[in-house]
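See the structures that follow.
Only the coordinates and a few stated rules stand behind these numbers; no lab work does. The shown structure was predicted, so the numbers you read here are calculated from the model rather than taken from an experiment. Cβ atoms are built from the backbone, for glycine too; each structure is taken alone.
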Structure I
Amino acid sequence: MATDSNAYPMSLTIDYPDRKLNRLTTFFRPLVAIPIIIILTLLIGFTITQEDGGFNFNYAAGIVVLPTVLMLLFRRKYPRWWFDWNVALTRFNTRVCAYLMLLRDEYPSTDEEQAVHLDIPYPVAKEELNRWLPLVKWIMALPHYIVLFFLYIGAWIAVIIAWFAILFTGRYPQSLFHFVVGVLRWSLRVTVYAFLLTTDRYPPFSLNR
C-alpha cells in the first residue's frame, strides 16, 4: 500500500458509530467506565505510601520516557520492546478516552483494536532521530500545551452537548465527533513527539489527519 510521504508519522482514526448508541450506558458512562479506569490507572503506575499518620497517593507515568531519552542520547537506539509497550499503552489509553468521550459505546478492550485505529511507525533511531533533541522536545512543545488546554475545554463542552444529543436522539452529532477526534489526534501527535520520542518532526497545529 502506498503511503503519503508528507503524512505525520502518527495516525489516529476512530470509526464514526453510524447507528443508534446505547442511551443507558451513555447516561451512566462515568460509573460504567470505573473498572477500566482502575485497570488503566494501575498500568500507568499507582502507589500508596503512609507518611505522618496519613496516606499519600502517588502516580508515575507508565510510558518509558527517561530511559528512552538516555538510550537515544548515548546509544542512538530505541529498544523495540520499549516501543511496543509505549504504543500498546497509548492505544489502550486512547480507547478508554474514546469511551469516556462517548465516541464509541463498545467497552474498551485491553488488547483488541476495536474501532480506534492508532498507528505509530517504529523509528530507525540512528537514521531518523537526533540524539540531542529528546532533551528539549518537551520544552519545544510548549506552544502545543497552551493550545491544547483550550482545545480540551472545547472538546469536553462538545462531549456534554453530545451526551444530551445521544440521550434524545441516540446519535453523536458528526461535527462534534470529528472535532473531538481531531483534538485527540492533535494531542497524540504531541505525545509522540515529546514523550514517546518516535519522531523528530514537529507536530502540526491541526485537527486534521
Structure II
Amino acid sequence: MSNSAYITGTCIIRENKIFLNDKLVWEGEGPGLQELLRAAYDHFSGQYPKFHKMDPLSKLGWLAAEVLLKDSPVLQLPKEAVGMVLSNRSASLDTDFRYYATVKDIASPALFVYTLPNIVMGEICIRHGFKGENTFFVSEQFDAALLTTYAAQLLAETPLQACLVAWVEVLEHRYEVAMALVERSGTQPLTAAALNFLYNKKI
C-alpha cells in the first residue's frame, strides 16, 4: 500500500523556527507562540484576515499548510482530490481552558467554535477549498504507523491524489507541527520510519 504514497514536501514549525523541506526559511524574534504566529503570518501570507480570529492550534496548522503549499501544483488538483490526516496529543485543550475561563463571566462564542481539534482542518480547507476526506486522531504520542497506514490507504483506495499528514500540537506555551505533503508519485516513499525521522528531526 505504501507504494502508492510518497512524501513530496515537509514543513516543521518548532522553537520559533520554520523549516520547509529541511531548509530554514524563517526564524522569529518574539518570545512566544502568539508573536511567532503573527510575525510568520505577516511574512508568508498577510492576505487572510480570518487568520486573526482563529485559535492558536488552527493558526499553527494553517500556517504550516500555507508554507508547505505555496506555489504547489497540488493547489491545481480538483478540490475533492486533496485530503488531510492530522493528529495531536492535547486535542483542543489549549482553547478549552481559555473558553472555560470565559464561562465564569460571559461565554465566548468566538472561542467555543474552536473547542474541537478538527477545526484546524476546516480552516485549512476553507483557505484552499479542499473537499477531500479528512480525519483527526488524538494520540498519547506521535503515532507514525497510524498516520502512514491511514494516509496510504486513502491514496490507494479513494479519489484522493494528495494528502496533508501532520502532527499539530499546542498546549499553553508548548507547540510544534511536523507536516508532510503526500502524493501518489514521488521519490521518497511514505513510511513510518520516514515520518518518525521528520518528527524527531533536530532543528
| message | Once relative contact order in percent (Cα under 8 Å, 6 or more apart) is calculated for all of I, II, which comes out largest? | response | II
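Quick check: -15500 is what I get for helix-only ellipticity at 222 nm (-39500 (n - 2.57) for each DSSP H run of 4 or more, over all residues; to 500), calculated from one of I, II. Which structure matches?
Numbers: I: -15500; II: -10500.
Computed on structure I.
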| request: Given a value of 2.5 for distance in nm of label points 7 Å out along Cα→Cβ at positions 42 and 66, point me to the structure among I, II it was derived from. | output: I
| query | Just checking, which of I, II has the largest value of distance in nm of label points 7 Å out along Cα→Cβ at positions 114 and 130? | reply | I
| Structure from which 10.9 was derived, mean projected area of the Cα convex hull in nm², options I, II | II
| Here distance in nm of label points 7 Å out along Cα→Cβ at positions 154 and 170 has been calculated and equals 3.2, so which of I, II was it run on? | I
